[in-house]
1. Looking at structures I, II, which one was Rg and Dmax of the Cα atoms in Å calculated from, given that it came out as 34.9, 125?
2. 0.00 is what came out when FRET efficiency 1/(1 + (r/R0)^6) of positions 87 and 543 (r between Cβ atoms, R0 = 41 Å, to 0.05) was calculated for one structure; which of I, II is it?
3. The value -4000 for helix-only ellipticity at 222 nm (-39500 (n - 2.57) for each DSSP H run of 4 or more, over all residues; to 500) was derived from one model only; which of I, II is it?
4. If mean count of other Cβ atoms within 10 Å over residues 159-166 is calculated from each of I, II, which structure is the one that comes out at 18.1?
5. Out of I, II, which one gives 20.2 for mean count of other Cβ atoms within 10 Å over residues 183-190 as computed from the coordinates?
Structure I
Amino acid sequence: MTYFVTGATGFIGRHLVEKLLARKGMIYCLVRKGSQHKFDALREHAGDEGKRLVAVTGDLAKPALGVSPAQRKALASKVKHYFHLAAIYDLAADAESQHAANVDGTRHAVQFSEQIRAGCFHHTSSIAVAGLYSGVFREDMFAEAEDLDNPYFKTKHESEAIVRKESKRPFRIYRPAVVLGHSKTGEIDKIDGPYYFFRTLKKLRETLPPWMPVLGIEGGRVNMVPVDFVVDAMDHIAHKPGLDGGCFHLTDPAPRRIGQVLNIFANAGHAPQMSMRLDARMFGFIPGAVKQALGSLPPVKRFTNVMLKDLGIPAAALKLINYPTKFDSRETERALKGSKIRVPNLEDYAWRLWDYWERHLDPDLFIDHSLGGKVKGRNVLITGGSSGIGKAAALKIAAAGGKVLICARGQEELDAARKEIVDAGGICHTYIADLSELKSCDELVAKIVAEHKGVDILINNAGRSIRRAIASSYDRFHDFERTMQLNYFGSLRLIMGVLPGMTAKHRGHIINISSIGVLTNAPRFSAYVASKAALDAFSRCAQAEFSDNGINFTTINMPLVKTPMIAPTKMYESVPTLTPEEAADLIVEAIIERPVRIATRTGVFAQLLYAFAPRMYEIIMNTAFRLFPDSPAAKGMKGRAELDQQPTSEQVAFASLMRGVHW
């Protein structure tokens, strides 16, 4: 038996070819010159040594498929089964390319099948031929299709019409549902259908614990089947006699609603599930003209485009949320009777699809995740760069090729840090500055602009922390003034100094090292937390003003880090803390990913708990306040560190439970 296959190197085509190799006979595959390497890979994967898989050089876009007369003559009357799979399966593709591949390509394929007098023409169509038909679409229906405005729907309908009207050879038509990856291996070749929402689910997983209930959308029923079911069904039906002229829906007889599908994949990816789902049809009462007018407003349009781009969801996919069509597949079920070919349960193999996507297709895998790609040759100003977190970050950035500019108050510490960076092969420039003095901030910016023509990345790391109860601070108003002066006004002065240069270049990144205390409302840190919260608030406002100018703001709500700043509080020697190197890794992440915020799950959970149950959270924090007393230094007993008692088991247990929080 001899076969001819178009689209053999495509996703469905590869699996069908492997299925056909289990039968006897030669398999001729149409291959463009530029795709020979794909065919070679297919042959190698299938274990064929050129004995049964034969490449036929041609092009779907050309009459007679661009196949030479000699090759057409050699194939004449030999091909028993002609499988036409080559097409564009992409809702987001432009109309011109879809028409060329789906419509013109199918016409050329049909004509070629007549020229070589093929036995049966097997056309791989799609459920898209139904358009947005409202109701049950049977296998004997075609002209009844509705709302074919989408280029993909339209071209798939037109290509099937060509087979029905122009084919002079016997034909069989297959309409697969949305094709998922292989149910046994998870393999898929591109992001489509539910895969568009995987990145959103992953972001939810990274933000919230998996047990956290979230709000979602129910939507219409989406019909999906794995690729192995599609090729098994096609192979079986194609070789079964007496079915010429038939049309077969390769669909799931019990499709699920979109909300159910997303929850299955959320479970597979350990992401929070949508425990409450709004039926998208409830928004149907809004007139189409009103929705279109609202969607055309520049702010709405820009917001929507940015959100969809960030999540990797094409706008065309959202239009199918309320998909109205159900597909009857009784002819397919009758043809498959006795074959044991069934649509597998999505819950049984969803984890394989997620695992394959996360390992091979997650768009984040293709982002330049190297620090060097972001900092090489760039000026990076790090305040407080002579020790602790600042020095650890400077070492990493300099090692990646960044030009590090560090500032601090002490020349000796700066020189030591610079020597360490230079000895490691990095570039480092040092500046003495007291950032609690606004004049010193201005002089620092002016000097850096004069010597280096500006700053590409500013890391506001220098800070002052004070751990003292409010009741012990009635006569220490200067505590609040000096923390605000350095942590807020000093950082703000630098930001205002570098922003003009960043704006002129339409490029820049400002990273503010904030505190987990802003999210947890840590008692005894009112002065420190207030100063950091002010900087957080400024950054949120500034991001709104500069987001369209290529300037990013990132706030890192840093957990407790073992640095000289926390040394006076001896209790911290017995509780979980980050090392400066681990904290620097968060800065590296900020530079690479440029997120709006980086926070630990403990910090996010505390913020959510405070939002939903503020009174309960208040009790927890008050318990912590009573559990962790003021240090001798905070009580004004300077030099009486020996009075610092070893932490109790209750204190250690509480601090371990709330890892990274300042107590």
Structure II
Amino acid sequence: MQPLRRTLRLDRGQRLQAVCVLGTCLSIDINGGAPVECKWFSMRHTQNIEAEILNSDISNQKVINGEKLWPLSSKTMVELQMSAPSAEANDGKVTFAYYGKGSDAPVDKAGLYLTAVEISLDVDADRDGVVEKNNPQKASWTWGPDGKGAILLVNCDKDSLFSRTVDGGDEIMLSKADLLDMSRMVLRTRGPEKLPAGYHLLLYISASDSQNLGVFHYHNKMYTHVLGRRKLFFKARYTGTNELEFFVEGLRFPDVGFNGLVTINASLLETMVEGIPETPIFTDMVTFRIAPLIITPNTLEPVEVYVCSVKDNYLFLKEIKSLVSEAKYKIQICFEYVNRGDRWMQDEMEFGYIQAPHKTFPVVLDSPRDGELKDFPIRELLGPDFGYVTKVAASSEVTSLDSFGNLEVSPPVTVSGKKYPLGRILIGSSFPTTTGRRMTKVVRDFLYAQRVQSPIELYTDWLYVGHVDEFMTFIPAPDKKGFRLLLASPATCFRVFQENKQEGHGDATMFQGLETKRWTITKILSTDAIVQENNYAQHCIDWNRDILKQELGLTEEDIIDIPALFKLEKNGQALAFFPNMVNMIVLGKDLGIPKPYGPIIKETCCLEDYVISLLKPLELRCTFIDDVVSYHKKLGEVHCGTNVRRKASTFKWWQMEEP
């Protein structure tokens, strides 16, 4: 690593005072400080200084009165470095003597008093949770298993009961627990107790980064906000050999126009004369990358299930509670005084997490849909080590596609050799040739800006509600692949019905026990409108099937088709004809599947039997939950009405190859 260089100019007849930061090479222009008539010079220095003479004709050296003289030229330079921090100010001394042609005594002299100090601004650049000293790669940021560069968490939780909003929203340290969310930064100095007059240390950030980070400093038993927002610089006290401790917080996630990288600088400033602006003689820099928000896929282990209690879902709630209890997970019920009748827990929010080497905690991403559940994420979830973030869009821009039933994540995949160890985000959009509905730009831009889960846009505008969870989901599998993709399939449903008709069960009816029009297998298969509408629905699903196979690197063996039927509304958009079984809740090996109310054959539902036979080899347990009245008739299913917070992936996002 090349040393930093700093040029010093001599003043004849004077001894300059200068501070030399260890690792810095001082370049002295010898000729520029010499009297015009002088042709040689000599040099003496103390033992704590290393010196090298450049561009002097060594063959013309001479000795006068025991003093070795070097010839001067227009390019003669002396390079000085100090070998250790000074014990006291000005303990490094260099004297230059100038000799004229034929003279035996110096014509003039010049000199330097040098004070050596060691300065390093340090962070956890090797990502092991410890702030090491002067990592040579601390100013850059690289991805991968051997990557270097510090990591910053967005301080988006609320550790103090006295906070009105997320911790990063203020400039006050209300709780020491808040420090654990921040990244340590240490300004280390070694040297004499005091520097010569005219020198001081300055920490500073750019105006653009002031909106992205905040820095607290521990001094006099207090934590003071010293950098961020309106504070671009902080004068740090030099007190000899010491460590000044700082805590750095992220204020915003990567987004449009912000790649997540922030820098902090520490400079040693020098004032030549009072009233003249000071100049930096040494600068150290550290770089952080703000951790992205990572959304969790179905295949990660659940932690807690969330569901609403509303006036007409008592039986549904009872079945969900039983399923969660059997699966041995926790459940949180949102009651009507909070949900105000809004039952769509999946649509209101999406769970993810943020992670640094020193800390990981869950974060809820609040949808811009802003239904009656809008207060739940910030009122009931935001708290100690539970973060919150939302993206605000103009109400005129928000559509059904901005609900987070339209935001899913694949399990980890490898596509044409490229690894996505945290999976890929899936969002629904409009058909490429139409001007239909899309997820609002602020949310799409935010998801793309996180980088580590490269989003895929699917075609969902053919659906009345328009969510990806209406035709697909992922389930765990006990093999090397680790998962299967489930796709709603009208073609599979028709095939199951045809097989049962051929076996003499054409008169078996759907929706038994429900106050609704009953459909026999024969009637469904012979109704042209149903057949044609579902051929169209299958065509739309197949369009997405091809995208998913290509973008997730899947084969047909990775996909399981689940029977489903759709019906078109007057506007040509599709709704589920019977409860849509892919719209399920996945709790490890336990699946909560909408009860399809399919044809009863030999005392059991043939659709349930078919799905059980498909999933049993994967060691999955199927529980069919009646959601017809409380969710299906209101255009949603089990997945729409529930949400699951899951454990973080064991893979560390910064170990990815650059996405």
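Every read-out reported here was derived from the displayed coordinates using simple, explicitly stated rules and does not represent laboratory data. Bear in mind that the values here come from a model prediction, so they are computed numbers and not experimental data. Cβ atoms are built from the backbone, for glycine too; each structure is taken alone.
1. Numbers: I: 32.2, 102; II: 34.9, 125.
Of the options listed, only II reproduces it.
2. II
3. Values: I: -12500; II: -4000.
Attributed to the structure labelled II.
4. Computing mean count of other Cβ atoms within 10 Å over residues 159-166 on every structure in I, II gives 18.1 only for I.
5. Corresponding structure: II.
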